[in-house]
Structure P
């Protein structure tokens, strides 16, 4: 079994009322989470008050050293 550096991506557990900042990409900026479903997240711009519903797209990532690859 090899030991490697692995990057993990985990769907972010949004909560209604959260204030978030997306730091890159076409949706970058400040948003408030106003609605959630299993597949969708609705965000509101605090400046324009416009709301957008998108497929869940944010992921929390981390890098771990000395991880088994591939995982059993």
Structure Q
């Protein structure tokens, strides 16, 4: 879970359609600070993400590219 800070723009680097059919590689979204959407959100290496297509889920940081 991202504790504090501001939301960050991210791009999904992997295909996660087996978990959510909207989570295709290349999807863009924003992290959601101070939120966990599942048990995975309790782990330090996961962050809640709301994608532009409406999907929301906890995603491993290693599966995301943070835009600068």
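A few remarks follow.
- A value of 0.25 for FRET efficiency 1/(1 + (r/R0)^6) of positions 5 and 53 (r between Cβ atoms, R0 = 30 Å, to 0.05), calculated from one of P, Q, originates in structure P.
- Read-out semi-axes √(5λ) of the Cα gyration tensor in Å, computed value 32, 13, 9, structure in P, Q: P
- Calculated for structures P, Q, mean count of other Cβ atoms within 10 Å over residues 21-28 is largest in Q.
- Structure responsible for 41, with relative contact order in percent (Cα under 8 Å, 6 or more apart) calculated and labels P, Q on offer: P
Rule-based calculations on the coordinates, nothing more; no lab input. Note that the coordinates shown come from a computational prediction; the quantities given were computed from them, not determined experimentally. Cβ atoms are built from the backbone, for glycine too; each structure is taken alone.
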